[in-house]
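Structures given as structure tokens follow.
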Structure 1
Amino acid sequence: MQVAVVVAMASLVAACGGGGGGGSSNNSNNDGINSLPAGPTQQPIAVGAANTVAITVDKGLKNVINIPTVSVQVCVPGTQTCQVIDHVQLDTGSYGLRIVSTALALALPVTQVNGSQQLAECTSFADGFTWGSVRTADVTIGQKQAPSLPVQIIGDLPAASVPATCTGVPENTVDDLRVNGILGIGVKPNDCGTTCLDASSSNYYGCTGNSCTRTIAATNVQVANPVPNFSGGDSNGVIVQLPPVSNTGAASAQGTLVFGINTQSNNTLTAAQTTFLSDPAGDLPGSTFNGNPAVALFDTGSNGYFFDDSTLAACGSNEPGFYCPPAAQTRPFTVKGTGSASATVNMNVVSAATLIASGTNFAFNDLAGEGIRSGWVDLGLPFFFGRYVYFGMNQSASGGAAPFIAF
């Protein structure tokens, strides 16, 4: 399962609220910020059409920077017993809806397997894991509904039920995740696919009481991406639209999530966008960084650019895992998928300590940190500001279109 960083900058929460150690709020030419190349300038369309929903980047629930969120309505299937969950992180690097149990007041029906066992999932993220049951809900985002959708309820099972094979740092509360849930809208239709048809490689567990063992999970019970399951169309992809922000950041940013590609007048894929055929997970494996082969990951769930570059100064203990160069830098990255199309992305990098020094800005287009996986370049939220980024759903299993990324 391809899931990227959920809150890569958790260690900076205190600094975001109260100033960063070693940083300066003086964004002078000495920092090099004013000499950075200009970024993209596309503006999001207005929210209002049935296939649109608002994206908000601000201080959120826990003063964490670069966390895009949306609101999602969940209902007991087939009823009007519903609840709107706000501050759900928009994540193009994962697949499916996951809600923290304490944010949910509804009793959703439990999915059972192997007779009477409760189905649960251990979902691995780059900085930990979520553990919780799989349940069913009617999910509505904006005005688009995915009926009877398998979702994960994070943290609703006792800690004693976490199996030994579910390892890492538990992230099962709002305090852990800094959001009320995660909405995974990457290109895959579900979060595991055929891998989980083999119990030995499955993320899923059958639970009786606190005893949980790995189990086969058919694709129809796996946590599912709501977009391909929308009734009424606009289900073949999404467009993430965020406004440009200055190189010194902004207090907030308001964008638009558009459902469907080439299905309405507001979601046309034009010749101005370059289309890249991706692998089944939505990544571009033919890319190049610093002269070496690389895989490009397009992930709103990562709050910075993440890549390995020994020439960039690390921040140290105040902002661990992030870069703090004494002067602003730009790193070019050539992205290429499984086809012939390629493009160069200029990743601007400003010291994390400088960016967070004011304590009032929460949207940045030039935050970067150390790579989360060797040979990968994570184009996190900074990449999305000022762009329309298209994610074409993987419909190949049903004889439909192959997945793609376009911008």
Structure 2
Amino acid sequence: MGRKDIHGQKDMIFFQEKAPVVTGIFEARLNRFTVRCTVNGKPVLAYLANPGRLWEILLPGRKLYLQPSPLKRKLPYTVIAADIDSRPVLLHTPLTNFYVEKWLERQLIPGLEDFSPIKREMKFGSSRFDFLLKAPAGLMALEVKNCTLFAQNLAFFPDAVSDRGRRHLLELASFARKPAHLAAVLFVVWWPQALYFIPEFHTDWKFSQALLEIKDQVKIQAIAAGLNDNLEPEENSLRPLYIPWPLIEEEAIDRGAYILIARTEIKLHIPIGKMGIVEFEPGYYLYAGSARNNLKARLHRHGRRHKKLFWHIDYLLERARLIQVLPIRTIEDLECELASELSQIATSVPGFGCSDCPCQSHLFFLRTDPRQFPPFLEILHKFRYHRLREKLSEARQEGDHSLDIF
């Protein structure tokens, strides 16, 4: 793009406003920034300017919106958006900043109408904040986060552990402690149906704790946005999202349930205590567990290769490879309910991990990667996100009118 930034410097975000858009069908993510898809039935590679996990979006068969890449880009196409429920959702992270700058200049962002941008990429400490803004009250450092994880009317960030994001939050607070200095973080949710924003404390507990720590020092703002059929922002639909801090403080705790995903590429025969020798076919194994306290420490123990074998899962993880840990932070005891749900989509390993409960098993087998299996993602969403929506609805029904935005 040949557009100049605030100080006249060339902005190269590899998006061309006048270039044609073509549709492709997603096949696989080859690495963090490269996807394989088909265009008119032919396989092509495309650049993905989004470091997020994007499990729920990048499923085989998903329609993507692509542009031919500029000459400086090695891959022939660039991913702009994905089709979710017949609506384009922006995936191109640098474009979010591009649009935010436009909105700031036109005073379209709720809560930031009195601020105007004077500089991009402002360095402070070991971080670079997206914008430096000015207003009568002083200077404001603004960090923008692109949010593409949502479940019905709830939106979440981040979708993967973000140590960089956590550092940004803490350094924003440091900036705000200087005289006549303000700081803000803006979460742009590309889902117009969203009503609430919640930090994704299941995935990144430290980020959520940092957000709670700084919320009285740094302005935390979330807005819903959408794209029209021409992949242009619907600027008249920008609106603020409610952040339910009491619910976040209650649920973002170091306890809860979890799912471990392990994989073996060969058949295993493992002696496991009173179970005797258990046979494990090649494939993926889902284990449902819980920790009433110190969930983080429990998950760390599961990830250690060398430890005293105690639980059934320890014997399996000594031979199989642990590929994913999925916490479900909550004050509720959900382990057995979680195991019951997993038994509906995968094959049970009888008697595994359930010696202290009436369940038939807490370990389940799938031949394919559950992270690309929609029924599994639906279960994960149910326990992580839909419960929170139900709690918000219950609070509203009990008379908490601060949540009355449905």
Structure 3
Amino acid sequence: LVNTACERIAKGETQFALVVGCEFLGSATKRLQRGLGFADWEDAEELPEPQRIGDPRPGTTPYENAHGIGRPINCYPLFENALRARDGRSIPDHQKRLGELFAPFTQVAAKNPDAWFPIERSAEELVEVTDRNRMVGFPYTKYLNAIMEVDQSAGVLVTSLAKARELGVPEDRLVYLHGCADASDLWYPIDRQDFHSSPAMRLTGKRALEMADVSLADIGHIDIYSCFPIAVEIGAEELGLDLDDPRGLTVTGGLPYMGGPGNNYAMHSIAVMMQRLRDDPGSYGLVTANGWFLTKQSTGVYSTTPLKGPFERQDPKLIQAQIDALPHPVVIEQPKGAATIETYTVVHGREGYMMGIVVGRDSEGRRFIANTPTDEATLRGLEASEAVGRTGTVGRSEDGARNIFVPD
């Protein structure tokens, strides 16, 4: 939205825009739990139908939904386990890495007066399974998940330079968008090239830096979208950042700790970044945003340094065409016979094990989605040792509604 607003201002379509969003799922959930509902709520005023910006498609297909991939807490672990297997890391070592990645995020959140969970936690505390930190979707414990049940809002005022000066905005308060880019990976998770990369993150990051005429080394402040660890891991890898970069990878504390106000989190990170840049004049800040299931990607590079030339946003269709042309596996919806696990997760409820989700390949290399038998032995086995690459048999469930993968 900020990138679009800046483009419209640069083209003279408007001079002043308020980009704002909010989430009140925290209060909404409490009302519903108390049986209050919203029947007595009325809109304050009649508003026109909003103009939608972006792709209106749902994030998953009916095929994916039938097997449980339509929920972020079930889908993002598929990417995490694929990355671990690609790197050949053991499960205990990878869990340790996840804790070490997000512990610094909790430190930032603890100092953020607007954080929903301003609590510093150790790396061990984040990944240890306890009554208060249950496993949600293997390998993610509760403390590694974005929390959407929050009441948070943020907004950014965007103006032309002439309008800002006309309004008397002090020069030391002005922050400029120097570079930006927007694109989506192959839209549905089942169609991705693999489950451990993001061409859209790589290409939007590259383009935003090129447009800003700066390198990654010139960036002083960073906020990588952080709904789950994998979003940070892949984002950092695609941008060329180390996970322990001394600049840090968040300015807010991230979605699990600052709060996960739906699609408006990036507005919070931009708003906080603005103040970071005002406090450090001349430095550059990089902010990334992500939507759906590592699907929609957006990048912005900001600074208090004025632009050297006109603001000219590249048509997002140019990057999108490159991504849409990428080869990807053939998908089969009713596989049968010998198969191999490409990635997987085990879904937990409050009472324990629920089901396994497998993305696999059949004997011809075609990709499929399946669930596993729900007995504890099967599910526990998938968590005990690396299951990516494990063989088994896939076929339809007795009711014909889903695929079932039975490990060898």
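What follows is calculated from the coordinates using simple rules that are stated; it is not laboratory data. As the structure is a prediction and not an experimental result, all values here were calculated from the model. Cβ atoms are built from the backbone, for glycine too; each structure is taken alone.
Worth a mention:
- Origin of the derived value 4.0 (distance in nm of label points 7 Å out along Cα→Cβ at positions 185 and 361; candidates 1, 2, 3): 2
- For 18.2 (mean count of other Cβ atoms within 10 Å over residues 129-136, calculated) the corresponding structure among 1, 2, 3: 2
- FRET efficiency 1/(1 + (r/R0)^6) of positions 169 and 321 (r between Cβ atoms, R0 = 35 Å, to 0.05) from the coordinates reads 0.35; which among 1, 2, 3: 3
- Structure responsible for -9500, with helix-only ellipticity at 222 nm (-39500 (n - 2.57) for each DSSP H run of 4 or more, over all residues; to 500) calculated and labels 1, 2, 3 on offer: 3
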